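Dropping the structures in below, format is structure tokens.
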Structure 1
Amino acid sequence: MPLDNEPLTNVEAKQLARTIEENGKIFFSTHAREEMEADHLSDVECYRVIRGGVCEGCDYIKNSWRYRFYAMEIYVVLAFIDETRLMAVTVWRKKP
């Protein structure tokens, strides 16, 4: 069931993403996987950003809300599928 209360605040997005990271399912889009490979990022590093990073806002793109999380120079953009699943849409490491 899609989320009815989007867009979420940064705090709400952080809380839900952390709950899903602990108890739900995280998927990575093909694009996210390609970007992870290009920037030498692992699933574990992305999970750390979701669990411990900061949500800095969201944008409505391609019919879904996209939430930007960052930590340790790594960005992960998430879209919530429902209250138990989320999709990492894209990922990148900030270049110096």
Structure 2
Amino acid sequence: MMAKKEKAPFWVRVEELLSRPKRKRRGVNLSKIAKFSKEGQTVVAVDKVLGAGAIKHALTLAAPSLSETAAKVLRASGVKVVSIDEAKKANPTGKDLVIIS
């Protein structure tokens, strides 16, 4: 739990959401990510990204996993997909990042 040592509230919250039981998580559709994100932003999805919808702007997406459909749509739209650990290393404070659950 690196975030708790560093006391980065953003990453502490992400870890809390990721540690929820699977039955309390429902997945995140691409349409929701598109609705709550802006051009050039980094978005952290705290559950599996599902393929319903489309994203028409460039962004960076950090997620624990992607459905096959979501992966195809994201590749076609030019969205950069990274792991949550990579996003933590790139932005240890969590400043200007968005959590979508």
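A short reminder: the numbers here are calculations on the coordinates, not readings from a lab. Since the model is a prediction, treat every value here as computed from it, not as a measurement.
Relative contact order in percent (Cα under 8 Å, 6 or more apart) computed as 35: which structure among 1, 2? Attributed to the structure labelled 1. Given that Cα extents along the principal axes in Å, derived from a single structure, equals 38, 31, 19, which label among 1, 2 identifies that structure? Label of the source structure: 2.
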